[in-house]
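We did not get these values from a lab; they are worked out from the coordinates using the rules stated. It should be emphasised that the depicted structure is a prediction, and the values quoted were computed from it without experimental measurement. Cβ atoms are built from the backbone, for glycine too; each structure is taken alone.
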Structure I
Amino acid sequence: MSKARRSRRSGVTIIEAMVAISILAIIATLVWGGFSQTTRNKKRVERDLDRHHVVTAALERMARELSMAFVSAHVNGTQALQTVITAFVGKDRTGGDRIDFTSFSHRRLYRNAHESDQNELSYFLMPDPDDSSNTVLARREQNRVDDQPQRGGRISILVRDVEDLEFEYLDPLSTNWVRGWDTTQAAGQPNRLPTQIKIRLTIPNLRGQGPSQTFGTRAVLPITYALNHAIYNP
């Protein structure tokens, strides 16, 4: 057999090269598709974890600050001289409950600031300032307790895109769970706080499909009755 014929038989034809290139292209496409799907899954899982972390951190903060709630029986008898009023008011509302209370949870951040560990706090739902079609979980804090415990202070956003916020209060006298609490009204619960509070926060499903997701926790309030430094007789 001549050298030219042997050379032609040992070479690669154009069709064989095209077939080999096509196979390599298919394998590369499959490998790329696998990596791409893995990357998408990784981003989705990380987004879910970040969202869950934001929600659980907000619930933990609410439970911690509610556990330091208090009211005081020391109120000036003359209304015009009442400069400090403590309160614990939980309202059952359609579209999200609201709670306003005085607490010992404040931390003084600046030296020589005329502040103590007492503050006014509120948790409620409000329209998102950046997107009015969404609702956010807001936190109001005023560093000093004044005569309007449900107003003033600075509002910050804890969780965005929230559907519902619910509170339930355990009455230490009746041992029943109730949906509202008010220490400022004689017909409410004057001079006493609930022993426990259930907190439930509902957010849309992160995947965009399926039922909403509800997260919950519970706060225990050790200071059940109003502070009375003269005579403690609840």
Structure II
Amino acid sequence: MTVYERLVLCCSEEYRDFQSKLVPNIPGDTILGVRTPEMRRIAKEIKGTDEAERFLEELPHKYYEENLVHFFLIAMIRDFDECVKAVENFLPYVDCWPVSDQSSPKVFAKNHERLIPFIKKWIASDHVYTSRFGIRILMNEFLGEDFSSEYLELVAAVKGDDYYIKMMVAWFFATALAKRYDETIAFIEGRRLEEWTHKKTIQKAVESYRVSDEHKEYLKTLR
């Protein structure tokens, strides 16, 4: 049984219509309507099999859910070099924000020093969802113990009119305000971000339960 055949067994017309509204930039007929837990289950079932190996080589895929299963499989690869190679093979085919955002390879957390050069390359990419993926991984992995102010500069330098990139930059800085307020607030005070992204960052930070009420009130004055 192929991944597509497995997905078809779980699809729902109602859920397909719902997903189509969330991902308006891809054709509706490329969405089958399969819920995320089912896709994760399929990835776990075929992990390590010849079927999975063949599927990872069959690019591009036709369906949105096939791309998600693809990234879920990549996220389970335990060898860092193999995982990064698979990520880089797949990123050029990522065509929407849910596929870019859903998968976080576990092996990345144990290889920060080796990972950061790849993150920098991904963020600098002209491909929207490669850049978005790089920013998200930086946000997930490097706002903790391995933080450096250099990473704020790296994301602040990302410019462009694409909505999904601007939203990712805002999400990154809102999260940085929650986790690294003292280092991050200067970027907001200095209006280092583009105007739309600046305002969206403040909005998301004010809506966050992780930002203190005191910081929220001050951020409102910087709109």
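Quick notes on this structure:
- Of structures I, II, the largest value of distance in nm of label points 7 Å out along Cα→Cβ at positions 100 and 212 belongs to II.
- Among candidates I, II, the computation of P(r) over Cα pairs in 5 Å bins from 0, in percent, for residues 84-123 alone that gave 6, 18, 31, 31, 12, 3 used structure II.
- Among candidates I, II, the computation of Cα Rg over 2.2 N^0.38 Å that gave 1.08 used structure II.
- When relative contact order in percent (Cα under 8 Å, 6 or more apart) is computed for each of I, II, the largest belongs to: I
- Comparison of I, II by mean count of other Cβ atoms within 10 Å over residues 68-75 - largest value held by: II
- Origin of the value -19500, where helix-only ellipticity at 222 nm (-39500 (n - 2.57) for each DSSP H run of 4 or more, over all residues; to 500) was derived from one of I, II: II
- FRET efficiency 1/(1 + (r/R0)^6) of positions 28 and 180 (r between Cβ atoms, R0 = 35 Å, to 0.05) from the coordinates reads 0.05; which among I, II: I
- Calculating FRET efficiency 1/(1 + (r/R0)^6) of positions 60 and 188 (r between Cβ atoms, R0 = 25 Å, to 0.05) for structures I, II picks out I as the one with the greatest value.
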